[in-house]
1. If semi-axes √(5λ) of the Cα gyration tensor in Å, for residues 79-246 alone comes out at 40, 20, 16 when worked out from the coordinates, which of I, II was used?
2. If distance in nm of label points 7 Å out along Cα→Cβ at positions 119 and 231 is calculated from each of I, II, which structure is the one that comes out at 4.0?
3. If Rg/Rh (Cα atoms, Kirkwood Rh) comes out at 0.97 when worked out from the coordinates, which of I, II was used?
4. -10000 is what came out when helix-only ellipticity at 222 nm (-39500 (n - 2.57) for each DSSP H run of 4 or more, over all residues; to 500) was calculated for one structure; which of I, II is it?
5. For relative contact order in percent (Cα under 8 Å, 6 or more apart), find whichever of I, II sits highest and give me its label.
6. A value of 2.5 was derived for distance in nm of label points 7 Å out along Cα→Cβ at positions 31 and 199; which structure in I, II was it taken from?
7. Consider the structures I, II: one of them gives 3.7 for distance in nm of label points 7 Å out along Cα→Cβ at positions 191 and 207 as calculated from the coordinates. Say which.
8. For distance in nm of label points 7 Å out along Cα→Cβ at positions 135 and 223, the calculated result is 2.8, so let me know which of I, II that is.
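Where a number appears in this text, it was derived from the coordinates with a stated rule and is not lab data. Everything numeric here is computed off the predicted structure, so don't read it as measured data. Cβ atoms are built from the backbone, for glycine too; each structure is taken alone.
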Structure I
Amino acid sequence: MKVTMLDLSEQYQSLKGEIMEALDDVMSKSHFILGANVKKLESDVAEYSGVSHGVGVANGSDALHISLQACGVGSGDEVIVPAFTFFATAGAVARAGATPVFVDIDPKTFNIDPKKIEQAITEKTKAIVPVHLYGQMADMDAIVEIAEKHGLAIVEDAAQAIGSLYKGKKVGQLGTTACYSFFPTKNLGAYGDAGMIVTKDDEIAEKMRVIRVHGSKPKYYHHVLGYNSRLDELQAAILNVKFPHLNDWSELRRERAENYTKLLNEQVKDVVTPYIEEHNYHVFHQYTIRVQRRDELQEFLKENGVSTMIYYPKPLHLQPVFAELGYKEGDLPETEKACSEALSLPMFPELKLEQQEYVVSKIAEFYSK
């Protein structure tokens, strides 16, 4: 049996007619930039997030960068980020002219450890970027308390977490802004790059709308240095077709996660299954386990037709591009340990139970030898 990490073909076939109709409508009307589809998606995603503004941008990385700029982050500032995340989290900080300050993670959730944040704050600190990794929100009560105490912005990196909840609160309701990615592999994925920022702050929303169009308002009059970063109308049309299905897809992901956990706990003693905080609604962008001999297991699964991914094999504080910041191996032990143990298994709403049973049987076979 072959089990791919992600298979979008079944989802596409079920929506193909609606998607082609939506694309044809855009082509017929020939309004390709910031048209009705973008406005609808912005409004719907903002409402879904429990906030008043959605600002469509070109991708999730730009969402982070534009958020930071709108929050006043710039040259000479510091921004606290976890070291166990995709590069864009820290890359956006550096692109804004600021310095990423890396802190360690909670080993149970893989999310930023609030207990490590306060000791990293200096007079230069301007913001905190909590990453809601794999689809589970970080400990936002503690992060909000720290941010309010020190007057810091909170830019939520929710690239993997649309639809997730923290104590009944949605992404974007507790931070200054929250940033979504609609990369094709995400829970709500476009058919190319796309992203959005949501916020309850009127002033910041307006700043972000200006920044995404070269910093101009009105057109051809530029008061800030902005970028060409607009959510594409064609991608918005696709996302408008897919968006009504998001909650159902999240539930299917959660069911698949429960299947994995049950099967693994029954068959394999050498695997640590995902920990879910009882107050969280986890949307399982990834189902990530901790294992010993991770690389050997991954190779064994590959030989047996099972695709897996390592998110992430090298922590950000040890990446060559950040060498000048002076971090060394051992500085963030939980992050470094996670980089050697984390393995993500196939996860998508259409994943079949027999596929999951096969994946787990091969993991059990590996550890029985």
Structure II
Amino acid sequence: MKYLLCFSHLSWTFVYQRPQHLLTRFSREYQVFYFEEPKIGDFNQFSVNTQDGIFIVELTVTAFDETTNERVRNLIDQVLQEYQIRRYSVWYYTPMALQFTDHLTPQTVIYDSMDELSAFRFAPPQLLELENELFRKADVVFTGGNSLYQAKKNRHHNIHAMPSSIDKAHFGLARNIQHDPEDQISIGFPRLGFFGVVDERFDIELLREISAKRPHWQFVIIGPVVKIDPEVLPKASNIHYLGPKTYAELPSYISNWDIALILFALNESTEFISPTKTPEYLAAGKPVISTPIKDVVQPYGNAGLVEIVSDADSFVSAAEKIFADTENDSWLRNVDHFLKNDSWDNTYSKMNALINAVESKKLQITNNKKQINHV
């Protein structure tokens, strides 16, 4: 059995996104242990439960102080001992985990840099230093988008852009669903919707302006609100915050929208993001309006698949253009052609091939050393 230990800053049940899509596929080849960020609890202990074929490890410590990292190391060692894990690879989503995994001796080190975490609100000051260390340790590095790859490509010899992909069959369900979810059914039309995490990346002021300019348009916002005060979000009769929804529920909501939105502000936390929702919206067959996020402009905006706007006025113009276009068959054919070879299965296959190549090379080096020593 091949073991893969993943250390992440995200709870497995928070939002179903890149880690879940990839690691559930890697579980075909590995026994995957997903270590969530340590939390405060009554005892220094770990618990393991299985979900989506993954072993989810929750670590709790009694306090965050100078002894925390040592306590977490001990808990990790207990997990390895209990499950008799001796040979393993390590996958990092956050460089911060190096603080309590520096004692591990993995066969292969993988760094999947899905976001520029150092630009996020409340990012720890030591994150950049730890990322430099992770680049030195890593055997292979992936980035969650092309702009992030361009920013980091000179920091590692084996780095590859692996933009977030799509489960076309799942979001394609939205093209045929008729029923409206109970908490959305009373909302009028036209509907313009967004799903995702509502945090410092969300363009609060743009939503405030466009909802005021077009009070008869209904704005549906789905997702958890984190790292910002919910009170700062614009309040209006045509803005509807429906909270988090499960991954399985999303197609039924999107199905009943007229336009899907990528409402991200342009700031340091969005400079390198590659929104997974872009191809998901398109697979659902919905016209998309986005602010000029680099990895949306190229390739989606330049291919004419997404309307790119810079302010409230251009947003209103783009939306009115979409509402006026009752024949979108040609656009939808272009969307389907563009997404034809895009899938999480393909992304997994490419990443797995690169990881296997690293492991084969390291095995060959080990075997060569053994032959030399034998001689």
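1. II
2. I
3. I
4. Of the options listed, only II reproduces it.
5. I
6. I
7. Working through the options, I get structure I.
8. So the calculation was done on II.
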